[in-house]
Structure I
Amino acid sequence: MDVRNVVILGGSGFVGRHLAARLRHEGRRVTILSRVLDAARRDKLPPDVEVREGDVYDPAFLRAAFAGTDAVVNLTGILNEHGDDGREFERVFVALTEHVIAAMHAVGVRRLLQMSALRAGEGDSHYLQARGRAEQRTRDSNLDWTLFRPSLIAGPGDGLFCRFDALLRYAPVLPIGRAEARFQPVWVGDVAEAYAHALNDAGTIGQRYDLVGPDVMTLAEIVRMTAAARGRRRLVLPLPRALGRLQAEVGEHLPGKPISRDNWRSLQLDSVSADNGLPRLGIAPTPIPPQLPRILGIA
């Protein structure tokens, strides 16, 4: 496949920055779409990517941005919403995916790489249910699509280890609901590599790939590993189910939503997979524990 020009939605985010750098390293032209990109976020991007600012929900803007490109990568996502009715998840995941598909059809672009999430469409979480509906829209699009479903994504500045690292800086005891929830954190570089590989491989069209790391970890183990990497002695206090639900209820109303009701619902499903797509793509999954100093910026 000769894919030279790539448009990325969500390209200024955590995964998008790594993917943009990976694609530029291959010599591809990369255009990132963003509503407004402040100087701090722009400075984190590779210097030679094009940034087009505009409303990604505007069909005319999308059509103009997609015209002449070879592939579209949709990484747009949020982890929480204002309120708890699922409307923002529906807008960001489902409605935007519909707009992207329509614009691609309008200008004749066929290659779509779509970000989803492990366990999408399962459980009671608004987030996972909206992800599942976006997957279905993609599968029904009649485009040359590939779906990626990562577990939690780890890397420098991530929202997992780095988030707990900030909490553990001052908290000698950290109470956690669903401490036994299991995850397979995947290295951000492996995720970017999966997208780059798919752009070169027509055999990935119409395929769905779970992206997970080689190690299964409980939430409590993730917190303990984060503390140990800093040499901190911290107590992880697993909460019984009722108190875990109460913690989420309180977190729903705190600034930044450190945990929300929908996070709690998502936590009821383990984010693990026995069918790791990385080896299918020729990528050896990166173990996360040796990367912790790099993730936390202490290497």
Structure II
Amino acid sequence: MSLVRQVFGKPWIWAFLATLATFVVTILFTGGASTVGLAQAALTFGAFSVIVGLGQMFVVTLGPGNVDLSIPATMTLAGTLALKVMETQDGLIWLGLVVTLLTGLVIGIANYGLIKLLRIPPIIATLSASFIVQSAAIWTNRGIRIKPPELLAQFSTASTLGIPNVAWLALVISVAAWVALERGIYGRFVSAIGQNMRAARLAGVPVDGVRFATYVLCALLAAITGFLLSCFSGGAALNMGAEYLLTSIAVVVIGGTAVAGGFANVPGIWGASLFLFLVVSMLNTYGASAGVRMLLTGVIIIGVIVAASRRPAR
């Protein structure tokens, strides 16, 4: 009995239970005809949400007011620049990866520069930066949809051992994030800052350095997601990152990360990402309109925010 209580006391377990329930309901409605396809799609699109969600998770863990709203623009610019320099050539994939990482690095530095040097609140700073970054993406793209190299297109759409390659990559990043959070000094510093920034500074935590690294990390993960998504979808579109603004925040909150900061949850990001995708898939299966889908998603997010408004017991 104590084991059951301990399992259900984990904040991430509910996201996975909701995911399982939604999956079963959808499969029952279709008579089991789409079981494999739905699972593959959930893992694929959920993986993109996981990668951006992990970056947002670390930012939110820094404490109230910390959120990165430049994620969609970062994804778009990184994907556009990477595809443009690769010019559909497999031999230039390494250059595309370098450009992707440099794009994320520059945007992350710019975001924290606005926050620290100009003392602009993170929400306003990253929102303002997103307009500049999106404008750069529009100027770079100019309405031309450049195709990814054939090798990257095959990798991003293929599976290994029945699991999509992008899901494997998201799993590797998740494990690294969990190790950094639960076993590394960096994760302890992030949690300490989120719990009480002033106390963390007095305790010798390099607050400014950790916050800087966190915003850079978030931008890097967004850039990587944009790179993968553009290769998966056959090109970089100007609106390809739009849905990930809400999604990156929703998966963090639904996954059990404390909105007030100081407590992060890596497994919950997976549960929440799969759950959000399956909810939309279930509503599509039932023929619900876009308005109903958005309404239900919003209600779920509001309910979880209210439930998560108190810090979890350590």
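Just so it is clear, none of the values below were taken in a lab; they were calculated from the coordinates. None of the values given here were measured: they were computed from a predicted structure. Cβ atoms are built from the backbone, for glycine too; each structure is taken alone.
Hey, Cα extents along the principal axes in Å, for residues 37-204 alone derived from one of I, II reads 56, 39, 35; which structure?
That value comes from structure I.
Computing helix-only ellipticity at 222 nm (-39500 (n - 2.57) for each DSSP H run of 4 or more, over all residues; to 500) gives -24500 for which of I, II?
II
To test your reading of the models, identify which of I, II gives 52, 51, 37 for Cα extents along the principal axes in Å when calculated.
II
Given a computed value of 1.00 for FRET efficiency 1/(1 + (r/R0)^6) of positions 149 and 285 (r between Cβ atoms, R0 = 41 Å, to 0.05), which structure among I, II does it belong to?
Derived from the structure labelled I.
I, II: which one has FRET efficiency 1/(1 + (r/R0)^6) of positions 13 and 85 (r between Cβ atoms, R0 = 41 Å, to 0.05), as calculated, at 0.40?
Only structure II yields this read-out.
Suppose relative contact order in percent (Cα under 8 Å, 6 or more apart) works out to 34; of I, II, which structure was it derived from?
II
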